[in-house]
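Asks: Some structures to go through are shown next.
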Structure 1
Amino acid sequence: MNQQQQVQRGIDASAVLDNAAYQEAMALLKTAVIQQWKESSIRDAEGQRLLLQMARIADQFEGLLAGIVERGKLAKKKIDLDNLRNENEARKFMRRVL
């Protein structure tokens with residue numbers, strides 16, 4: 001994947017994270033998992049583990065999207081730096097090799 005594609009993916013991921021419907025759905029999911037965990041029987045250790053896994057997966061999913069956003073920002077900065085340097089392709093290659 002090239003840097004421009006990473007920038008676009010970062011923009012797309014940011015749009016998802018900023019989307020009100022996504023934020024509401026994630027909040028409802030986390031609230032539902034916590035509520036089910038509170039209501040679960042103490043003897044239902046397996047059910048509690050599954051609920052904990054669901055909560056962790058939800059957090060991990062948001063973390064993955066945030067990581068894509070950050071990689072997109074980094075790719076944008078690299079593109080801007082390359083444009084600022086205004087180097088030809090041979091010089092860019094030599095700089096990266098050395």
Structure 2
Amino acid sequence: MKDCAPGGTRATVAGRVLRVRSRRNGSWRIRLTDTGGALAAAEIRPSHPLPLPRVGARIFLRGTLQYDEVHRWYAIDPVEIWIEPPPPSPLLPG
């Protein structure tokens with residue numbers, strides 16, 4: 001993967017988790033959908049372990065934006081942090 005800019009560009013992205021798979025190098029690839037653009041994946045690295053999001057969850061994640069020339073998509077690699085916001089409620093509408 002290539003950094004999108006020298007030193008890496010950090011980005012925050014919202015998307016729905018389509019799939020979570022382990023990789024041979026010990027990291028986890030999160031495939032995303034509904035991102036509103038070309039970003040399709042994120043990587044959780046063993047050097048920065050995080051809990052894994054559940055499939056189907058709508059999440060926000062932050063990390064370094066990279067371009068994956070093999071798959072021809074953008075990815076957040078590595079993921080620094082991710083959150084699953086609470087669902088809207090009558091008291092706090094979305």
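Each reported figure results from applying straightforward, stated rules to the coordinates on display, with no laboratory input. Note that the coordinates shown come from a computational prediction; the quantities given were computed from them, not determined experimentally. Cβ atoms are built from the backbone, for glycine too; each structure is taken alone.
Asks: Name the one structure among 1, 2 that Cα Rg over 2.2 N^0.38 Å of 1.10 was derived from. Display every interim value, and only then the final one.
Replies: Numbers: 1: 1.67; 2: 1.10.
Clearly, the read-out refers to 2.
Asks: Also, quick follow-up: Just checking, which of 1, 2 has the largest value of distance in nm of label points 7 Å out along Cα→Cβ at positions 31 and 55?
Replies: On the way: 1: 1.6; 2: 1.0.
The structure with the largest value is 1.
Asks: For the read-out mean count of other Cβ atoms within 10 Å over residues 39-46, a value of 9.8 was computed from one structure; give its label from 1, 2.
Replies: Here the read-out was taken from 1.
Asks: Sticking with this structure for a sec: Thinking of 1, 2, which structure, once helix-only ellipticity at 222 nm (-39500 (n - 2.57) for each DSSP H run of 4 or more, over all residues; to 500) is computed, gives back 0? Spell out each step's value before the answer.
Replies: Numbers: 1: -30500; 2: 0.
For helix-only ellipticity at 222 nm (-39500 (n - 2.57) for each DSSP H run of 4 or more, over all residues; to 500), the value 0 is produced by structure 2.
Asks: Still on this structure, please answer the following. Among the shown structures 1, 2, from which was the value 0.93 of Rg/Rh (Cα atoms, Kirkwood Rh), for residues 23-70 alone calculated?
Replies: Working: 1: 1.09; 2: 0.93.
Here the read-out was taken from 2.
Asks: Another question, then. When you work out distance in nm of label points 7 Å out along Cα→Cβ at positions 47 and 79 for each of the structures 1, 2, which one comes out largest?
Replies: Numbers: 1: 5.0; 2: 1.8.
Structure 1 gives the largest value of distance in nm of label points 7 Å out along Cα→Cβ at positions 47 and 79 among 1, 2.
Asks: Of the structures labelled 1, 2, which one yields 31 when relative contact order in percent (Cα under 8 Å, 6 or more apart) is computed from its coordinates? Intermediate results must be reported in sequence, preceding the final value.
Replies: Working: 1: 51; 2: 31.
The read-out was computed on structure 2.
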